[in-house]
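Structures for review follow.
Read-outs: derived from the displayed coordinates by stated rules, not from any lab. Everything numeric in this text was worked out from a predicted model, so none of it was measured. Cβ atoms are built from the backbone, for glycine too; each structure is taken alone.
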Structure P
Amino acid sequence: MTEHSHDVFHRSGAELYLESIPLSQVARDFGTPCYVYSRSAIEQAWRAYDEAFADRDHLICYAVKANGNLAVLNLLARLGSGFDIVSGGELERVLHAGGDPRRIVFSGVGKSAAEIHRALEVGILAFNVESVSELERISSIAAGLGRTARVSVRVNPDVDAETHPYISTGLRENKFGIDIAQAETVYHRAVELPNIAVTGVDCHIGSQLTRTGPLEDAVGRIAALVERLRRQGHAIEHVDIGGGLGIRYRDEAPPTPAALAEAVRDRLPADCRVLLEPGRSIVGNAGALLTRVEYVKHNDHRNFAVVDASMSELLRPALYEAWQAIEPVTVNADLVSAVYDVVGPVCETADFLGKARELAIDEGSLLAVLSAGAYGFVMSSNYNARVRPPEVLVDGDRAHLVREREPLEALWRGEHIPG
């Protein structure tokens, strides 16, 4: 095992295990490509946040966009988790998995009228509002329903998250939130609107954060805003500081939830409930994508391991040039290692899972792409008419199929050929 792998993945002899199950057995039972997750790793990661903020009123709202499998959501709901959603579809998934609507916050810049209507109907905790137009739309729909919408304004604190530009959300050039300089004006507008209850302030500066410094800066600016808003008569009950703590893919050393809590504790308003929206750091290192080598191909410049997974199953490497560890599931001492580009069968040059990886493999070798529990299956597609893979949840020495492999007929379900 390499040192960057989550400790729920471990070797016993030549075999790579997840909890108490050899991953080769998972591949035999469910085929490849296949996503596999650890129940204990997910539970431990969520509890680390819950315990870190145990000294004050708080709610850990898991970011559903990271991994929305119903079994994962149900597991977290039974722990008492809240949920951060960004679409009506995510709302329905949480409800279907047994999540409490009173523990749901609705984020996102483009909430439709139908999504807002449904969220009000089921009684969510709060909307994280991203524009004045959205605020006015929520007010109108709430009035029509005779409901009061609880809102917090997502404030853009203009803090550099020091992460990949595609997952940075807290700078003034990003599409998210309302410039902190205009925030007070927006709060004044909110209290003028019918059927709106202003209850909080929200911010989220980005994902895969590896230092607490940017969050400390953001929380400091948000706390100062809360103080100003309260002086102006606004009843601010909660502060939502977002999520974004990174995980270790390679050599990163992200802070722990306890370190985050320690860093921001004294900056947070003492009597405000604290909401957090972690996603990747709950599920990222709890999962792997299993894939088998179909062909080994050599040319004058490169060695290629052509595997049965692709950018259709795991988009992060193609989209972000993201690095994820790739390991043989079974170590074969008779094979000689070489440097490979691990590529998929999709007809795109961008279709790779890893480049320049030293591996001792052959055709038929089973590989595990680690740290694949977040932004893996949820970003998968049917590109090249590929069916989406199954998802398996491991609990000790048991493996539960929590999503079946998509059947071929699903590729054309709902389509019609005109007569």
Structure Q
Amino acid sequence: MKRLYETSLALHFSDHSQMAFVSGPRQVGKTTLALSIQSEKNTAYLNWDDIGDRELILKGGKSIAQHVGLEQLRENPILVVFDEIHKYPNWKQLLKGFYDRYKKDCQILVTGSARMDVFKKGGDSLMGRYFNYRLHPISVSELKERRYPSNEIRNPSKPNDNKYMDLYRWGGFPEPYLKKDQRFFNRWSRLREQQLLNEDIRDLTGVQQIGQMELLASLLKNQVGQLTSYSQLAKKVRVSVDTVRRWISILEAMYFCFSIRPWTKNVTRSLLKEPKYYLWDWAQCSDVGSRNENFIASHLLKSVHFWTDQGFGDYQLYFLRDKEKREVDFLVSKDGNPWFLVEVKSTMKESLSPNLERFGNQLSVKHIFQVALDGEYVDRDVFKMERPAIIPARTFLSQLV
């Protein structure tokens, strides 16, 4: 299945000399993406999980250059793909030396199933040498429109109803979405979680209490979209609060879950509390209400990541809640300012939440949406509306990434 990110990476390599870092969850399509680019370019593909490639990588940059033919005069630079290289403890030093020496002779694509953007801190040896791209599951707009967007917001486009419902049911990971088979989905889900916990987390972090980590992951599944109590989680898992915080940060780094924090600026009596957590795979939510909220959260996160990674601006995703427990599910900010609010509901029949207008007035938000999962597609640009409105998810999500 062709993905939007193929165009993004093609533009990257035509316009920039920096390395492209592509990170995302297991089974989201990173290797397929790398191989699709490989078919269009003169490419060398090195996978850390392949024993032969690993031995070559351990020999260092010069041996890699000799192996892929960088010492030969070429009309066009070769694309060198390093897949899962983050599993090598000294991967940053390897890439720094390789890039500095051979950047005029090759283009470099680095993929990994752990966050690559955690190395943006001060003193980063790779500073200025790469651009980061976060690969997400398939979304509603990507079912139909895979061209690179010229603006953040797309024109509305009616999604196929069957594909829309398949995406909601099976999730946006390519294999289960394309298979549409319950038994395959069950086996795929179990294997993916086992690999995440028993291979990635154990091997990359040294955490040995895999059984307790598995319990924590299960608890997070069952409280999607709820306020987080680290002390309650610690009691159930029987570890310290600090350990729970550290383990959840590991699960985030490995793309099991993601956090959304409360927006606190300019909100009267705002709640300065812990984040809410959502799953990268919304199909793992058994509760309908949780799945609805996670479905929208995942689309919003994909959009803010894509817009930020592509240079449209700095976008962030938050929720709103005050000490009177008034709440709005999501706020999207642009360059530090509130841009639009989203409240998630199951049906178009529910009346407009008064909290939307309350927080919208406090924050002077331009767009205020109550998004209903059951709504039929309406062919109107919802981002041209400047009043609070109940809108169908099919229309709203078709305008995101």
Structure R
Amino acid sequence: MKRSAWLVAIALFLVGYGTNVSTPFLVLYKERLQLGQSATMGIFTVYVLGIMGALLVAGPLSDRFGRRPLVIPFTAVSAVSSVIMIFGRDQFALLLLGRFLLGVVSGAVFGVGAAWLQEILGQEKLALAGLVTTATTFAGFGIGPPVSAAIDALSDDGLVTPFVLHAILTAAFLPWLWTVTETVEPNSQPVRVRLGVPARHRPVFLKLIAPAAAMVFVFPSSAFALFPVLVSDSIGGQEVVVAGAIGALTAWSGLLSRPLIGRLGPRRGLPFGMAIGAVGYLLGTVAFAADLWPLLLPAAVLLGGAAGTLTAGALGLLAEIAEPETRGTLNSTFYMLAYVGMAMPIFITTLAATGLGMTAVLFGVTALAFGGFAWITYASRLSY
């Protein structure tokens, strides 16, 4: 693989790593700041607000001005966000700000970075670009939780040192990223909010790619943010370690599942991803309802595997239908749809607080996941 492609992949890795440094600490933030479940989930899901805003404009801006003006500065902001999270350990508002900025960073870097990789590797290696994007992003997601949990277990600065480490690594890498060649010639096309979906491919995008994208982060966000908090009282003093293990299993399963797309192909891979995600959600629901927290470990494997398979499959299809002049926009559209799913934890806790009860809501979402599997299976047979 080309040197420039490796450097963009590392940037995706570092941004993904920074996103999940704080994940194992949700239980600690809840206790330290005396937060309710919805407020705790708010720390996690405010990320979605940042990413949605950035994704709306990042793709069109990169198609107009180039990939470098988006990826390089916002990778730097990832390091700044980690510093803000340090000061936020005692201030709820700063925690929200730090997570919000991490969302903005992800929205600016993931979609545009994926397009940059596709262009660096060339039209003949679009499938490889999709797999590399998935692998590096999920590897970053996966390294954050165990590193944070290990540092917390071995030191008294668990809410500081992991963020310092990410900030230093990211800052040190920026000069290397600066050497990557631009692949888009600045042009005069208007910058406007759009989806970038070619007209002839809209049916398959709306019926297959969009529903699959919407589930990409429903599964892992529940695995490493929602379920560990729900069962924390039954874990017995090892909440951070367990949360770190679940986060790592979720993300690394997403990474290791990516070769399945090479074997199954995107069309068959998307229904498979939905199937294992639905089963994983069922296991997580049973773990909460029956007070059997060890079930969260296999649930994390299935939920992470679902996310990785859905991501690689959807990006593979997008690479086939994308038009060169709107590739960045289309990739950003995919991530915008995907990251909506990260609001699922706060949606569930808020809905449960209305009187429906957590168990009923979790079983309801599980039923919806199985329904999504049925729909994706049907839609995967559509031609384009």
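Of the structures labelled P, Q, R, one was used to calculate FRET efficiency 1/(1 + (r/R0)^6) of positions 60 and 92 (r between Cβ atoms, R0 = 25 Å, to 0.05), giving 0.75. Name it. Mind showing how you got there, number by number?
Details: P: 0.75; Q: 0.95; R: 0.15.
Structure P accounts for this read-out.
When you work out volume of the Cα convex hull per residue in Å³ for each of the structures P, Q, R, which one comes out largest?
On the way: P: 157; Q: 148; R: 122.
Top value of volume of the Cα convex hull per residue in Å³ goes to structure P.
For the read-out mean count of other Cβ atoms within 10 Å over residues 204-211, a value of 20.2 was computed from one structure; give its label from P, Q, R. Could the numbers behind the result be given before it?
On the way: P: 23.9; Q: 12.8; R: 20.2.
Computed on structure R.
Out of P, Q, R, which structure matches 26 when relative contact order in percent (Cα under 8 Å, 6 or more apart) is calculated?
Derived from the structure labelled R.
Here helix-only ellipticity at 222 nm (-39500 (n - 2.57) for each DSSP H run of 4 or more, over all residues; to 500) was calculated and came to -8000; which of the structures P, Q, R was it taken from? Could you put the intermediate results ahead of the total?
On the way: P: -8000; Q: -11500; R: -25000.
It was calculated from structure P.
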